[in-house]
1. When you work out relative contact order in percent (Cα under 8 Å, 6 or more apart) for each of the structures P, Q, which one comes out largest?
2. Name the one structure among P, Q that helix-only ellipticity at 222 nm (-39500 (n - 2.57) for each DSSP H run of 4 or more, over all residues; to 500) of -12000 was derived from.
3. Once FRET efficiency 1/(1 + (r/R0)^6) of positions 33 and 113 (r between Cβ atoms, R0 = 30 Å, to 0.05) is calculated for all of P, Q, which comes out largest?
4. P, Q: which one has Kirkwood radius over Cα pairs in Å, for residues 49-104 alone, as calculated, at 14.1?
5. With distance in nm of label points 7 Å out along Cα→Cβ at positions 25 and 129 as the yardstick, tell me which of P, Q scores highest.
6. From P, Q, which structure was distance in nm of label points 7 Å out along Cα→Cβ at positions 57 and 89 = 2.2 calculated on?
7. Which of P, Q yields 0.8 for distance in nm of label points 7 Å out along Cα→Cβ at positions 17 and 41, as computed?
Structure P
Amino acid sequence: MWNLSAAGREQAASLATEGFWARVEALHSSDEPKALQTGAPAAAMHGLNMAGHAGLREVERPAGRVGDYAAAVRAYLKGKSGIPGWESRDAASLRIGEAIRTLLDSGARVTAVISHGLVITLYMTALLGLSSAYDLWTQIPFAGHARIDPDTARLLQPFTSPAVRPRPD
């Protein structure tokens, strides 16, 4: 499990200043360090309690780098099972879908979820009925955020990056 880099910490700080946080009533994160560290600045700035959830974790796979990661992701998102040690696409999709449905049933009208690229891709592809999971995955920037209406299965705002603001001297 990875921690945020210095650039990631800057992106998380910028993400915390985005205007949508004013409407957020509940903040849920993967329980992996990288996701918790991404959400911590927003939780602190906006007085939100952030809970970590195992169901929001990234696709389980062996530690270490993959040679051609983009090719591995393309194969994975197409459902090819030839990637040793990776959680099956169907299992990961079911896990993230169930986790988000449970969190949305908590009663909060506006919920923010902090997770990871592959599982969010699986969730949004299934919810929105998209034909190319890989194309969506390539559009997700680090610390990117999108808005969806899970009740109507509509994308309200595509993924965008937080503006990294210069640090005051």
Structure Q
Amino acid sequence: MRNASKDVAVVVRDIVTRLAGEPGALLPILHAVQDALGHVPAAAVPEIAHALNLTRAEVHGVVTYYHHFRSQPPGRCVVQVCRAEACQAMGAEALLAHVQQRLGCAVHATSADGAWSLEPVYCLGLCASSPAVMVGDALHARVTPQRFDALVAHPVPTA
């Protein structure tokens, strides 16, 4: 077992021990694992399944069903582009195409250099100021392609 695997196992075991007794513990455990590790690694699935008396397929199914969960480590900075109706009405689809070209990665992917991950979201709560984008942990409203380029010129890594 590699050190990284041991670290994952220790982190997952600590989280499972702390949260397994909660009602509906699977989602809180998955959120905590992703918060701690940046993603839900495949190595975490058997440990979580065993602790909650679920099958690995059930846990894996939840991880892959919800777009919020990542099974691979994200890029150093995560960009989220809102694709809800208000943002679409204000040009979010064209903005998303620009973002993909600018970052060099598709939606639900990470750039080859590991700098960026691009994720669609379906409401950032800035409907009156659309289109909205989150770069790292910072929300931005009324984003144009030019404004996006300025935002990513000096990104702050995602926490």
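A short reminder: the numbers here are calculations on the coordinates, not readings from a lab. Since the structure is predicted, the reported quantities are computational estimates derived from the model, not experimental observations. Cβ atoms are built from the backbone, for glycine too; each structure is taken alone.
1. P
2. Computing helix-only ellipticity at 222 nm (-39500 (n - 2.57) for each DSSP H run of 4 or more, over all residues; to 500) on every structure in P, Q gives -12000 only for P.
3. Biggest value here belongs to P.
4. Label of the source structure: Q.
5. Going through P, Q one by one, distance in nm of label points 7 Å out along Cα→Cβ at positions 25 and 129 is largest in Q.
6. On the way: P: 2.2; Q: 4.4.
Here the read-out was taken from P.
7. Source structure: P.
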